[in-house]
Structure 1
Amino acid sequence: MSTSKIAFIGAGNMARAIIGGLLAEGYSASDIVAAGPRAETLEKVKQEFAIAITTDNNAAAKKADVIVLSVKPQLLKDVSLALRAALAHKPLIISVAAGITTESLANWLGDDQAIVRCMPNTPSQLRAGASGLFANARVSDVQKSTANAILGAVGIVQWLDQEHLLNAVTAVSGSGPAYFFLLMEAMIDAGEKLGLSRECAAELTLQTALGAAMLAKSSECAVAELRRRVTSPKGTTEQAINTFEQEQLRLTVLNAMTACSNRAVELSELLGK
């Protein structure tokens, strides 16, 4: 990993998050290059991270041991087909584009390429991300370790043995931040309706969400047990929990995440053609 040359094809938010994480972990800026079509975007990345930039994707790819594909899913086919001729040296390819299968990527990049497909999420920008990874049969143990280090620089990593499970990862962690944002939004609105100022309700809600996550992460107890411990019989919390259960919150969550996973399958079939 310490000697790998890494090329980022695409310099958007996720690429910048990973680059920042790598540099924070001590990776050398001289071993990273970002490529993309927009010179002004690349210049901002250069100023922020002091890495090399280029508008020539193929030039960046030819010198790289690892190529991180971080372009929009709808653009990935064209970008991949154009890169194919620059991959004769068989680098490790990591795709962070949602919905594009390793089979589709192999069709575009070459059947003999080592490909890792990754589903990260937006908290990666704060190095608090959660990523699901799947490797095709061409990926060696060393390359898998390299991919683990790269995505591990921005959060936790979970490897999957079956690629279709990335759809479930999308439903849990890929789209998951939006679920929590919605709940926080609803709590802030409710707090305001109960008489708090919006600023006060927001501060209390965000800190409570942060504290609850930190407590759940650090505790040896399952989240169900943590919930039970703060739900005193006949107390205030119990009244709220009972209402959630009566309104079938669990079923709503299941239905929402199933819809998310199903849409991931649909997009994969559409974008992978």
Structure 2
Amino acid sequence: MKQNSLRATVRARLSGLHDAEARVAHVVLDQGAQLVHLSVSDVARLAGTSASTVVRSCRRLGFGGYQELKIAAAREAPPEPRDELDPLTATVRAAQEALGGLPATLSRTDLSSAAEALSGADRVLMAATGLSGAIAVDAAYRLRALGLPVDLPPDPLTAHLAAELLPQRSVCLAISHSGATRTTVETARRARAAGAKVVTITSYASSPLAEESTWVLLGGGQDLVFGMEAVASRLAHLTIVDTLSMILLGLGGGRSERAVSASAEVTADHSY
């Protein structure tokens, strides 16, 4: 496991843990590399729970047990205290950790399957709102520039209607940091009911949106201060979009080449 992977793995699965398990996860996040000096009983005491719950929590987080988690923790570089960092350094550090954690949370298998579904889709419906809406706009442009038929509804009502009317060989690409935005989840639910596949880009493994998804592409950032968690997660989500685009370019063959050429011509026409 690479540096920053432990924190990324824990944070991505945090929302799916029960109370005691979540307390164990927070101890893991707080202690970081210092876990190598703690026994399972020490972690249980800090989390206010039992040693058996600590072991179960480790398994829920994707590790074979506490020893495997400690090995992962030993590879983590101790983070600088957040209150000692200026805002620029803290934001850059959050971005670095978010991007560094992507290899640990993003499934290559799901990424490839999602790209294949997008490549063969008769229509791609974008679903996002708020800060994730900007990522959806970027994704829609990139997919269209690769020759894919993209629908980016201007409001949730239109998105819900579009989802209801999707042909079966369609894909809904849903983007949400929390995975709990009601309008985005409802668009995904309606698309799935219509027979479409749902590809989700999100920061948390367990969420209402993940439950409606065929594939979940997982990547996000840690919280800094109120509202700042979306800064790092947006960079991670844009990186996932770029990765999908690279895979789709290879899958699209002549269609993608023609579309990329047309995109370049249009861009040139609008340049001095």
Structure 3
Amino acid sequence: MEIGIATFITDEGIRPDVLAAAAEERGFSSLQIAEHSHIPVSRETPYPGGGELPHVYYRTLDPFVALTAAAGATSKLKLGTGVALLQQRDVIHTAKEVASLDLVSRGRFIFGVGVGWNREEMRNHGTDPRTRGALVDEQLAALKEIWAKDEAEFHGEYVDFNPIYAWPKPVQKPHPPIYIGGAGEKVLQRIAKFGDGWLPHAHTPPEDLRQARQWLADQGRSDLKFSAFGASPDEEQLRGLVSGGVDEATLFLPTEPEAATLERLDRYAKVAENFRKGQQA
């Protein structure tokens, strides 16, 4: 199992290019970053983690800008959105951003997507929270058309456009891997139909991971990768993820200034090294 990094990149923490270079230097497999376009001042949707919404949610950089900076500072590190809130995005602009980032990173982008939880946030983008899942399904189908065809068109209930030209096309073929976040039956169905991988929360029990793997295999999708998002630097939890059939775990990195972040990355690197040695033993 590979070990990557998951974090929120903000204007108050380490720069994305410095973080990415440091993560690559220490042997981590990927850098996955979160997205929120904004946080409404009047918010009724409860934070899924419980309690007050953490400060970092208010200050995230645009993930495509941040990951472009990260791409320029690295050569091997995989770069991913964890997750892009697709239901709040224009699908044609997103197709261009994904393909552009895949191009400038020389084929190292992983497109992590989700349907989101902050209903007030998505309403500000004109999205009805009740139909966001159906919208994302159409967006994913439309994105694949844009990436695959010189003259792409799509006609759905929520996404509709006549033939268009849209370049660049992604470096990775047929497109960058699409990893879908979330949990539950509808998410697994979305993964089976549109995904190349799953981004389960790292606290998902191993038995649930194994059951999901079996269900997806029964749908003919035994090829999917599992990347557990936001793990603790705890070897017992990492061993549990291995037993659940996870291919990669991303350690959650708190958002801190550069010096503190680099110190924490050094500690995480030791955890990853010890874990790898234990796997090889």
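The maximum of FRET efficiency 1/(1 + (r/R0)^6) of positions 34 and 170 (r between Cβ atoms, R0 = 25 Å, to 0.05) over structures 1, 2, 3, that is, the highest value, falls on 3.
Out of 1, 2, 3, choose the structure whose coordinates give Kirkwood radius over Cα pairs in Å equal to 20.5 when calculated.
On the way: 1: 20.5; 2: 19.8; 3: 19.3.
Corresponding structure: 1.
Hey, helix-only ellipticity at 222 nm (-39500 (n - 2.57) for each DSSP H run of 4 or more, over all residues; to 500) derived from one of 1, 2, 3 reads -12500; which structure? The structure behind it is 3.
Bear in mind that the values in this text are calculations on the coordinates, not laboratory data. Computed from a prediction, not measured in an experiment: that's the story for all the values here. Cβ atoms are built from the backbone, for glycine too; each structure is taken alone.
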